[in-house]
Structure P
Amino acid sequence: EIKEADSALVYLQATPNTSLEEAGSATKLLTEDYLLERVYWGFRIAEDLTEPRITVIVSGVRSPTLEGLLGISATR
């Protein structure tokens, strides 16, 4: 669940007609809707793209599946 995250790293590759305001909407979503205080982001115009690509890495998210595989407690 992203709402449990401590912070996020966002990398957006966008089409040439993407504005900086549009690019910032991804970070706005994370800070306002998911209440993340630390969101770091990068933005690059990619001339060859027809649709934007976004990569989001979050820290502090719990994964019961991974915790089970590693044999660690699911509670903090």
Structure Q
Amino acid sequence: MNAVEFEDGAVCIDAAVIAAGLELKAEQIHSLLRKRRITSLCERGIDQDAGHYRLTFFHKNRRLRLVTDAAGSIIE
């Protein structure tokens, strides 16, 4: 399993990946997302970046940015 999965237009990412990138505990991620204290942005690549996705997570003054391929493998 990749850290990121795409299914039916939804993105699923392991909470541990987000937690590590934002310097939080994995147990906190779902609660902070529900409370909208962690926000996110998903961008789909076009032209030369077709097949890539950029996922960005924001919490307070921290930002986690991941670039994945269409299979969900993190490449950046």
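Each value in this text was obtained by applying a stated rule to the coordinates, not by laboratory testing. None of the values given here were measured: they were computed from a predicted structure. Cβ atoms are built from the backbone, for glycine too; each structure is taken alone.
Can you say which of P, Q returns 3.7 when distance in nm of label points 7 Å out along Cα→Cβ at positions 43 and 67 is computed? It traces back to P. Could you figure out which one of P, Q the value 19, 53, 25, 3 for P(r) over Cα pairs in 10 Å bins from 0, in percent was computed from? The structure behind it is Q.
If distance in nm of label points 7 Å out along Cα→Cβ at positions 19 and 51 is computed to be 2.3, which of P, Q is the source? For distance in nm of label points 7 Å out along Cα→Cβ at positions 19 and 51, the value 2.3 is produced by structure P. Can you spot which of P, Q the value 27 was calculated from, given it is relative contact order in percent (Cα under 8 Å, 6 or more apart)? Corresponding structure: Q.
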